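Read the figures in this text as sums done on the coordinates, not as results from a lab. Please read all numbers here as calculations on a predicted model, not as lab measurements. Cβ atoms are built from the backbone, for glycine too; each structure is taken alone.
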Structure I
Amino acid sequence: MALKILTGLGMAVVLHATWRWRNFFRGLMLLPWITSTVIIALTWRWMFDSFPGRGFFNSVLLDAGILTRPVAFMATPEGAMMAVVVANWWRGFPFFGVSYLAGMQSIPGELYEAASVDGAGSWRRFWHITLPGLKHIIIVTTLLTFIFTINDFNIIYVMTRGGPGTATQVFATYSFEVAFNQLRWGRGVTISMFAVPLLVAGIALVSRYLLRERTA
């Protein structure tokens, strides 16, 4: 989540500046968000594949002489978790970037002009004007991505199916495995219900914050 926030901020800052081809890259940066989650998961699974000549990272590292033998990224709990986190980050950071970009465009330009006249540099303008102006958006997007991540099924199931072992298992994949693979429907439903309190808490926080901002 922190990686998505930082990457989204960087994306928004770059795309908010005035430069040639800016609109083109704004559309390009949305590709991970609009691409099918299954395609993203399959792509990253291929990139982390351990077979030389097939897995992207192993092929590049072996050809560069950095590795002498392939690394089975997906065969270890740490490697599988890293792969899932990277795929989830790639899928979600454009949502943060677009949200922050919209927030930056709503900040009055007069504030930046006044700060520049007072001698504030780009870093001080970002720290004292941009970040405070994005505070509400950062809070809401963080809560929303928490809800999205709790409900995530496609990336984990396509890439690791919860493995190796149960290293990347979440409520959604474990519930599916118990209900459909073991045909224990009641237990599968019960497992899925364990995520409900977390989702309700997240939705309640978002709703309460939005209502408070609306009445402020």
Structure II
Amino acid sequence: MYKPRSVLVLVVLSVGVVHSWDFAVVSGKQIDFFLKDNITHSISSDQFNSLSASAYDALHNTLMFVDNQADNSSVYRYNFTSNDFQLILTRKQIEDIAYDPVKDLLFWIQERIIFSMQLKSGSRNVVSNQNLVIELHDEIPTSIAVDSCEGFVYWTNKKISKPTIEKVRFDGSVREVVVDKDIHEPYRLIIDPEIKKMFWIDALSVLLPNIHLRNKLKEFKSVKG
């Protein structure tokens, strides 16, 4: 049985878009939206079992998230304009998702493999339409993020003997290790395209590390209250 993490945080970094919220916390059957650490509103439904990973699409003003059942995971899209839920796909044990609005591509981690699928309107999101980006059987991938400008998908690998953050092009080519020093157990990852930085959370650190995607300059910021 797949046991998802209980709470996952989505940080909205689309500076050019006006929102009534800054970030969302996905937990149980509910999604809470926050503005400056205060809950502005929530959405929930009894049709869901255990919500986890999420990805925001600023272009279409929708939020995608994963609902975990006993033996599978389903990705839904919530439309903030129509307040509707749409089932996108169902697979086994989806660990995390990321979305590229430029090419309308959904990426997800499933059984140590990164897949992608183009979300064309009205198309059938069946297995035959998905693409295998990269197999990571020797790693433990836990989180993914996309750099839409450069066409790369990044992932965290929390393998104890050699934790890393790596990237590969959307087609699976040009694989590269981005971070392999001063890293222990990375499990959340996000890219800010406005400032061209990548942030991650390390379970064994009280700091919030980040790295510039161009010059690879690494920084560490305190996350203590």
Structure III
Amino acid sequence: MRFWAHAVAVCAAPLFLAGCATVSREQCEAGDWPAIGQTHALQGYPASRLQKVVEDCGRHSIAVDTDAYMQGWRMGVRAYCTPRRGFEDGRGGKRPSFSCPADLAPDYDDARQLGSRLKDADDRVGFQESDLDTAQREIDRLSDSLAALDCTQKTKAERFSCRAERADLRDRLSSARYGMDSARWSLREARRERDAVFEEVTAAYARRFSVRP
């Protein structure tokens, strides 16, 4: 089935037109619709992406073979919905904008869940690394403040307040160092847990799909 699409604006301003186009003029002129459909499916786009292709090519008065596009898109969906892609999507926190075919969905979904478990473990490590960085910055800040505090240049009346401030900085620095030790321990535990999850997840993947992810 072929039809002509009227040109429509897809962006708020012409300046952004090229960035918003689903296909280039050259792709429209080449007319390799199965390849375009397959590529869009492999990028996770839904079948409704076709309408944007029709609009973009219509802007150049070029017809789209929608049947050929959808044939390629369906092939792309089947190529997308593999256990390996499911695992990668789970680890990356992604999901395609379509549902996998019924015969492929169970394997894709199970692999995605395994990848999601590893992502959660990676995220916990990242959170603890951030905590450790924050603790180090606080120690550096307090150390600099303590080093810059010179009570010898104060008047007799000011020295009492200055010494109290120094004592407070030392207490806060001691607490910050304790917090950093705690952050180091938490990071070690998070990494240990991440390594254990990695071994468990990859073993489960290998048992299910007879290959390591």
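Of the structures I, II, III, report the one carrying the highest value of distance in nm of label points 7 Å out along Cα→Cβ at positions 25 and 185. Don't skip to the end; give the middle numbers.
Numbers: I: 5.4; II: 2.1; III: 6.7.
Structure III comes out on top.
Compare distance in nm of label points 7 Å out along Cα→Cβ at positions 57 and 161 across structures I, II, III and report the one with the greatest value.
III
With helix-only ellipticity at 222 nm (-39500 (n - 2.57) for each DSSP H run of 4 or more, over all residues; to 500) coming out at -21000, pick the structure among I, II, III it was computed from.
I
Among I, II, III, considering only FRET efficiency 1/(1 + (r/R0)^6) of positions 41 and 113 (r between Cβ atoms, R0 = 35 Å, to 0.05), which has the greatest calculated value? Could you put the intermediate results ahead of the total?
Working: I: 0.15; II: 0.45; III: 0.95.
When FRET efficiency 1/(1 + (r/R0)^6) of positions 41 and 113 (r between Cβ atoms, R0 = 35 Å, to 0.05) is computed for each of I, II, III, structure III gives the biggest number.
Could you figure out which one of I, II, III the value 8, 34, 40, 17, 1 for P(r) over Cα pairs in 10 Å bins from 0, in percent was computed from?
Numbers: I: 8, 24, 29, 22, 13, 4, 0; II: 8, 34, 40, 17, 1; III: 8, 20, 16, 15, 14, 11, 8, 5, 1, 0.
This figure was derived from II.
Given a computed value of 10 for relative contact order in percent (Cα under 8 Å, 6 or more apart), which structure among I, II, III does it belong to? Numbers along the way, then the final one.
Values: I: 22; II: 10; III: 18.
Going label by label, the one that fits is II.
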